[in-house]
Structure formats: C-alpha cells, structure tokens
Structure 1
Amino acid sequence: MQVLHIKAYPKLNISLKIFRKKKNGLHPLRSRFMLAISSLFDDMFFIPLDYDIESIMQNQIFNINEIAHKDGLYLMGNFNCDIESNLIFKAFKILNIKKKAFVIVRKHIPFGGGLGGGSVNAALSLLAFNEIFKLSLNLESLLINAQKLGSDVSFFVIIYTQCGDKLKLFRQDLESNNLDFLQNLDSTTSNFKVTNDAFYSANVMGFGEVIEPFFEDLINFNIYCNDVFCDTGAVYREFDNLQEQMQENSEYKKSYNTKIDLNLESRYILNNFSMCELNDLYMPAINLYPQLHDVARILNTQKEIYFSGSGSSFFSVNNF
C-alpha cells in the first residue's frame, strides 16, 4: 500500500494591509506570509484506492462513523463541516478525479483561527492528488485551481513545491501492508527536516494570486490559539463598516495608513510596528469579538504579541 504523508503547517501574517473592496466583492491585500514551523500542524495521509475500501474500514483503529464519503473520496478527520463543504473534497472534485482515494487528517490547526488551516489542507490535497493519480498538472494549472479554492491556497502551493509542480517539503512516502503505523505517529513524523536552502516566506498581493518568494531566516514562533471562532466574511464586512466611519485624525486611520516595506525582513517588521499597524483586520475582529481584546491584554503582559489573518489566533516571536 502506497501512502503519501504530509505535515501541514499553518501560516502567519507578519503584516496584512487590506484595501477597499472592489466591484467583484473581494478586497485586494498586501501581506507578508510565513509558514509557521512549530508544534502546531495537521498530519495528512493520502492513499489511492485500487481495491475495496472495506478492507481499510475493517481496521480496528478506525471508527467507521468518523469516515465521510462521497463520489469516490473517503475522508476521515475531525472537521466542523459536511464533506461537500470541505476544501479537501472540493480539491478532489475540481480535479475531476474518477478514481477512489482515502484521506486521513489528524487535525490540530483550529478553525476560524486566521492560520490558514483549511487552505493548507486544500493546497496539499491538490498537490497530493496530482501526484498519486499521476495527473501531470504543471504549476500554472495547480495555481489556477488553487485560486478557485481560496485566496490563501496559492501561497501554500508555492511554498510546498518551491515554485515547482511536485511536493518538495515535509513529505514522506510510506510503504505499508496496513495502516497500523497510524497508531505510532510520533516515530513517523520525526523524520521531517527543515531544508535550509528553501524559502518559507512570501509577499502576497492582489487577491492572493501574486506571490513573490522571500528568502529570510526562519523565525521560531509561539502561537496562541483560543476558543473564539472568527467568521472571516463577518470580519471583512466590519472592515468595510470601519472604512465608512473612519475619521480624519482617528487612531484607526493612523494605523490603517501605516506603510509596511515588504523588502524588509519579517523580524525587523515585527520589531518596529504595533499589532494594529501590522494587521488591518485586528480592529474589525475585536469589534465583533470583544473577548479577543481581553485575550490580547493578558498575553501582552508577558511579551509582544501579534494577530494573524482575520483571527482569532495571536503569536509572538520566541527569542531563545
């Protein structure tokens, strides 16, 4: 049995400047993304099925009630949506795959946390399906499909392929007669290494389709997740409201008008700008979810913190 195992890391927005909504209903952005390589990640396993799925489902390590299936995709993981809404299923469908696949996700990246957990699952699914089913899609085709799935998805495609058309980072190919290796994942995942000559950051612009790789030293982050689920659409609507209400000399306008030079390294950017200056969605998010302000206040007593995406996760630099 061939199994493709990928470690799916979240992203952090070092800076996130948002522009007014265009006629297509989308907001252009200008941002520095960085892959956050830490203890927070999803494990994803992709298995092409050229035999009866029942032989896998009979394995005692599975609870059959946890496996959703539709149109040839069998999906196991603790997701907060039905299979039709899942980005892994959408990636499977968008590639028009006629064969069967079993995807197992050990999910740890929180939903609604501003960390791109759904986007990295979607991106790696595109790449994995392209490989295990030998679809031979080039990078351009992969990116076109990525844009259909979400604005953050292309970033993960670029990072994990290093601007190629094959998975290069945080992958391993397993050969197994059964799925018993899932019971001992700690030994399986210890084989992953950080490649020093790779890039893990990029400047992302437009609607997420313009991605410029940025070579810099990796930063070790602490990521602080919480129980608040931030609805991305609602946060952007609140951003629109704030834009309409923005007063000439308000603190919000000063923060919003702050220019971030994306030629600078991420560590320098974080050291020289405040959370409000760096992320245009922080104020809209705390307007909608005031409990985030309390979370930020508590965290700020210990170290300088920052806000990722539309929330709700905060992060800090681990200076050890």
Structure 2
Amino acid sequence: MWRWIVLALGAIVIVVFGFSLVGTNAGGSVDASTQFASVSSDTTGYTRAIEPRTWNFPQDFGAHPDFQTEWWYYTGNVTTTDGHRFGYQFTIFRRAIEPPDKTVASTSEWRSNQIYMAHFAVSDIGGGKYYDVQRFSRAGADLAGATVDPVYHVWIEDWQIKAADATAKNTTIKADAGQFAVDLNLEQIKPPALQGQNGLSPKSDQPGNASYYYSLTRLITNGSIRVGDQTFTVSGATWKDHEFSTSALGSTAQGWDWFGLQLDDNRELMLGQIRLQDGSHAPAFGGLLVQPDGTTRYLKSSDFTLEVTDHWQSPHN
C-alpha cells in the first residue's frame, strides 16, 4: 500500500515548487503555474517564519494573509469494494499581491490583494489514466477565499473544502472538472502533527527561510469519484498539509523531495529534503514519525538517507 502513496504524493510536489522554481516549457510558453508565481517576489512588509508560534486549532486551519504564500494540500488513495484504485490530489494555493499594510482601501467588492490557484488531479490507477486541471481566481467578490467563520471553508468558485461544523473534524471536498470529479467526506482521527520545531519547518540555515507547517496525516475518506460517465463509490485515506510562509527557500535551493507514507500499522512518516545547486542537500529540513495515538517524533536530516535509484521525465516537458 505504501508504494502507491509514495508515487501519488511524491509526484505532485512538483506543483508546489512551481512557485519557487519557475520556468518555461519546451515550447517556450509560460504555463499557468508560472504566471501565478510571477506575482511580485518582494517580501518587504510580509510576516516571516522566524521562531515557533502558538497554534490554535481549528482557527489555524484558515488563512494567514500576513504571509505571502499559503497552501492547503490534500492527497489521498482510495479504492472501490472490488479493488479499483484511485489517487487524488486537491490543492488550493493563496498568493498575496501586496502586503496587507500597503493595500489601498476600496469600497469595491472586486478589489483584493489575494489571488488563488487550485490544482485538481485524479489518477485512475485501475484504468491506467491520469487527469488534471488548474483554476485561478482573485479573492474579490467571494470568488475565492479561506475562512473559519462560521466554519472552516477554502474555495475557488464552486470547488471547495468545507467543514461540517465549527469543530472541523469532518470536512468535504467537492470539485467537478467536467471530465472528472470528486465528492469526498474526510474524518479527522488524529490531532494536527506539527512539522519541524513545533510547527516551524526550516528550509535553509538562513533565518526566515522557513514555513509554518502542520499535517493531518490520516483522514478517513469516503465518497465518490467520477471519471467520464462512470461514478465509483470509494473509501480510503487522505493526507492534508497546510503551510504558510514568506520566502521559504534559500538562494541556493534547486528543488525538494517529499514523501508522505501512511503505513499499515496506523503510523505515518514524512520525509523530505531540499536539494541544492551543488548536488548536496540542506541539513535544515527533516521528517516526522506520527504514532497511532498521534504523538510525534521529529527526524533530523541525518536520521535518514534518500537515494535516487531511477529517473523519469514527463513527455510533456
């Protein structure tokens, strides 16, 4: 089971790094992720992740607009009763256009200093097909946003993550991309796992190059996935990551590797490393082992080794 989780979660991390490692495709055109990332990289006026913070859940499930970048990242593996397997990924990203203290006051509901991007993908493992799509919107006029008042709710147009009540222990993910769709119910069975140092996750040895980061490592998942005109009733497990930061990566970072493993003994394991331009990796990033009762153990980068055994290059890049 863990092998499929590695494949599903590890592959999608490329989307996250579209913000920091932007470029062009083979044809020279700039894709949507790059356009999103091209919003000003000036960090002046934004809060930075410098030291551990006091967490307050479920309030911290919501947005932190004083930071420049934030994402709510859900990845799951589900199956039908007859063994047809699917992977899905649903992520909403927030990016500030300018710091809150520089935003011009306006009575227009269309004006906003925040833009949102959603990336939605389904891997039909049983059918051997993969589907993905992106969507963008400003936060103005309620087109997109993130709140915990009255309940946890993150959305971009009609795609959404929404809690059933104020406790946010049960949430739904609903997204319809035409060719494929999900309608899933997620149940939280473990407390938030604080990554790094009480939720402060350094990405380099430079102060401020860090994120505030927690995970919900095992969300019991039930609902339906539609591919084409076929709808499948599914169940399984989902992993949620929520990070917010300003300038998380150091200047010598080239990319990162990230793995989220849901083990059969009800433990979960996150392992990650920042790859540097000289081929080494930054010692700041590490991992986390989550026990069945939700207690955690921080893993330093020296506690494990990630070894590349093969490569794959997308035919679309």
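Every number here is computed from the coordinates shown, using simple stated rules; none is lab data. Computed from a predicted model, the values in this text were never measured in an experiment. Cβ atoms are built from the backbone, for glycine too; each structure is taken alone.
To which of 1, 2 does the computed value -8500 (helix-only ellipticity at 222 nm (-39500 (n - 2.57) for each DSSP H run of 4 or more, over all residues; to 500)) belong? It was calculated from structure 1.
Set 1, 2, criterion relative contact order in percent (Cα under 8 Å, 6 or more apart): the highest-scoring structure is 1. When FRET efficiency 1/(1 + (r/R0)^6) of positions 128 and 264 (r between Cβ atoms, R0 = 41 Å, to 0.05) is calculated for each of structures 1, 2, structure 2 gives the greatest result. When percent of Cα pairs over 22 Å apart, for residues 88-207 alone is computed for each of 1, 2, the one that comes out at 38 is 1.
Among candidates 1, 2, the computation of Cα extents along the principal axes in Å that gave 66, 46, 36 used structure 1.
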